[in-house]
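Just so it is clear, none of the values below were taken in a lab; they were calculated from the coordinates. Everything numeric in this text was worked out from a predicted model, so none of it was measured. Cβ atoms are built from the backbone, for glycine too; each structure is taken alone.
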Structure 1
Amino acid sequence: MPAEEPDTTPPATSGRHLAVQQSDEFAGLRKALRGFVFPMTVAFFLWYALYVILSAYARGFMSVKLIGNINVALVFGLLQFVSTFLIAWLYSRYADRKLDPVADRIRAEFESEGGTR
């Protein structure tokens with residue numbers, strides 16, 4: 001018995017998906033996302049690179065003891081975690097205020113036109 005071939009016909013809504021993707025509102029949503037993600041990524045990468053470079057080439061500075069056995073390198077390392085959580089928190093707030101309302105509006109409009117699966 002021959003195996004059934006998978007259905008390769010595109011869904012009926014593919015044209016509508018493309019229309020949504022090409023809409024000004026969707027383009028604005030993507031621009032808003034990039035406006036947050038790219039600068040934060042660059043900032044975090046530079047901050048991390050600073051930590052690595054100082055650890056490699058400024059050992060004297062990084063080994064300065066601040067309190068007891070806590071030195072500058074340990075504080076910088078812990079601040080990497082703090083900055084990660086701070087960026088995640090800032091993104092959550094940004095998405096709640098700027099991204100989610102637009103995405104919800106686009107989704108509601110699409111679904112109201114019968115674009116659900």
Structure 2
Amino acid sequence: MSKYLLDKFLFTVDRDPALVERYREDAAGTVTWWEAEVANQILNCKTGEKSTWLAFTDEERQALVDQDHVALFRMGAHPFLTLTLFIAMFERDHGPLEYQKAYGKALQHLSPPYPDIST
């Protein structure tokens with residue numbers, strides 16, 4: 001499992017409005033494309049240099065496809081990254097702060113110690 005790769009996915013998708021929409025409309029296709037084309041790119045590297053070993057586990061891939069922020073949190077994905085991305089994707093479908101409250105409510109059954117979110 002790679003919390004780094006989960007966080008990298010959440011971070012890079014959230015910073016591109018076109019990717020946010022693509023992930024909202026076609027989560028499975030976006031995750032498959034991102035893992036093949038972006039996962040091994042080195043952040044902030046402009047030369048095209050890539051690594052070759054990063055890949056999601058089946059569990060991580062499924063949580064991303066399902067857009068399941070509770071499962072992602074349990075795996076150690078940073079909650080601020082899931083929250084900001086999911087707000088961008090789903091807040092428009094809800095009234096003011098309704099999505100944020102639902103996000104928190106879905107996590108309220110969890111208790112300390114919370115998963116380690118360091119990478």
Structure 3
Amino acid sequence: MKRKAGGGHLALGRLKAGKMNQTEAAYAERLRALQHAGEILWHRFEGIKLRLADNTFLTVDFAVMLADGQLEMHDCKGSKAIYTDDARVKMKVAAEMYPFVFRVAYPRSKREGGGWLVEEV
């Protein structure tokens with residue numbers, strides 16, 4: 001991570017397409033556990049790319065199919081502080097355009113009991 005003007009942190013850049021960072025890998029473990037428990041039927045990392053406008057796309061981290069067949073789009077962020085305005089806007093635009101539920105997942109610290117905070121966009 002590097003510091004950005006005004007404090008806070010910026011990610012050093014995305015990994016190659018199809019490669020998960022540590023947060024995404026941890027969330028994939030959570031999804032595998034939910035699938036094993038029967039709460040979800042399927043999930044795919046970077047499996048769906050949504051067109052928002054000319055030359056503007058959103059590739060969410062995980063497409064997730066719930067046990068009832070509903071398809072959701074989940075994006076993982078290391079913390080709320082690194083959820084950029086650009087990413088936030090793209091998620092909101094996509095939620096207005098497509099018939100999916102869009103969620104953002106943040107890891108909770110051990111101090112907070114661990115696990116994930118998952119919010120609907």
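Quick one: distance in nm of label points 7 Å out along Cα→Cβ at positions 39 and 55 came out at 0.7 when computed from one of 1, 2, 3, so which one is it? Comparing all candidates, it corresponds to 2.
When helix-only ellipticity at 222 nm (-39500 (n - 2.57) for each DSSP H run of 4 or more, over all residues; to 500) is computed across structures 1, 2, 3, the figure -7500 traces back to 3.
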